[in-house]
1. Work out the source of 4.1 here, i.e. which of P, Q gives that when distance in nm of label points 7 Å out along Cα→Cβ at positions 42 and 98 is computed.
2. Taking 25 as the value of relative contact order in percent (Cα under 8 Å, 6 or more apart) derived from one of the structures shown (P, Q), identify that structure.
3. Among the shown structures P, Q, from which was the value 26, 16, 11 of semi-axes √(5λ) of the Cα gyration tensor in Å, for residues 26-105 alone calculated?
4. Hey, helix-only ellipticity at 222 nm (-39500 (n - 2.57) for each DSSP H run of 4 or more, over all residues; to 500) derived from one of P, Q reads -8500; which structure?
5. For which of P, Q does Cα Rg over 2.2 N^0.38 Å, calculated from the coordinates, equal 0.96?
6. Looking at structures P, Q, which one was Kirkwood radius over Cα pairs in Å, for residues 34-81 alone calculated from, given that it came out as 13.5?
Structure P
Amino acid sequence: MAARECSLARVASDDHSESAVLFLADANPTKPNRTLAIPHVFRRTLNDMTASERSVYLRAAIEKAQQLWPDHWGVAINGEERRTQCLLHAHVGKILDDADVSGGVIVEKVEDIPLPPAGTGLLIHPEGGKLRVQFGAQVYETALMR
C-alpha cells in the first residue's frame, strides 16, 4: 500500500476544519449509502491511536451513524489486509437485517471498546442500549448496506 497514493490522505489533508473527524460520502459508486469517517490524527490503525484519540474518533463515528440510521446503524473498520486505503477509516452505514450480529463483546460505553487484535478490524452496532463489538476478522464492512 505504501507505493499507492492514498486518496483519503489527499482529501483529509485538504480539509482544514477544526473537527476531530472528517466525514465524507464513500466515493465508490457501489456504496451510495455509506459514509466514511477519517480521523484528523492520521493513523494506520486503531492500535496506533492513544486511548483518548480512539475514544474521540469512535464516539464521533457512532454519533454520525446514529444520526443517519437511528436504530440500525453500524460502524465497520476492515483489517489491514483488506483495506484499500493507507489511512484508518471507518465505514458508517445501516446494518443489514441478515448480518451476523453475534459474538464479540457487549460494552456500556465507547471507552470500553477493546482494541482488535493487531492487523484485524472491528464492527460496532447497538444492542439493547449498549454496544456490541465484534473484532478479529479482516472484513466487517459487508455487514453494512452498500
Structure Q
Amino acid sequence: MKMLISCLAVCLFISCNSASENFELCEGDLYPYYHPQLNYKGSFYAIKEHFKTHYKPIKTGNNTGIVRVRFQVNCKGETGNYNVATYSFNYELIAINTQITAQLLELTKGLKDWIPAKDDDKKIVNSHKFFAFKIVNGQLIDILPK
C-alpha cells in the first residue's frame, strides 16, 4: 500500500511540475514575483473570492499543511508552467491529500484575468506568481501573499 501511495505522489508531482503545453513566454526577461507588480482584475479580493466560492474541503488523508502553487504569467496575461509543492507548518516537505493539491492547482489555473506587469520602462513583461494556501483539517484557512 505504501508503494502505491508513493507511486501516486510521484505521478502527481511530475504532472504538476512540468512545462505547460501551448504556453509561451514573451520575448524578454522573466521577472520575479515581487517586482514589477503583477495585478489581477478585481485585485486580491477577486482571487480570494474565487477560492472561497469554489474550494471544497477534503476530510480524508493528510489534509493539513501548506500547498504552494507557483506559475508564470506572460506579457499577454496567460499562465503556465505550474509547480506544486506541499509543506508542513514547519516548512518541511510533506505529502498532502492529492485531492486538495489537484483542486487548488485547477482553481489557480481558472484565474484568467491577470494584468501583466510592466518594467521600469513601462514595457509589459513576463513574471512569476505564487500562492501559498494554508490548509487545516481540509479547510482553506488563508491564502498568501496578499
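1. Derived from P, not from the others.
2. On the way: P: 25; Q: 34.
Value 25 for relative contact order in percent (Cα under 8 Å, 6 or more apart) corresponds to P out of P, Q.
3. Values: P: 20, 15, 14; Q: 26, 16, 11.
Going through each structure in turn, the value belongs to Q.
4. Details: P: -5500; Q: -8500.
It traces back to Q.
5. P
6. On the way: P: 11.6; Q: 13.5.
Computed on structure Q.
Bear in mind these aren't lab numbers, they're just calculated from the coordinates by the rules spelled out. Bear in mind that the values here come from a model prediction, so they are computed numbers and not experimental data. Cβ atoms are built from the backbone, for glycine too; each structure is taken alone.
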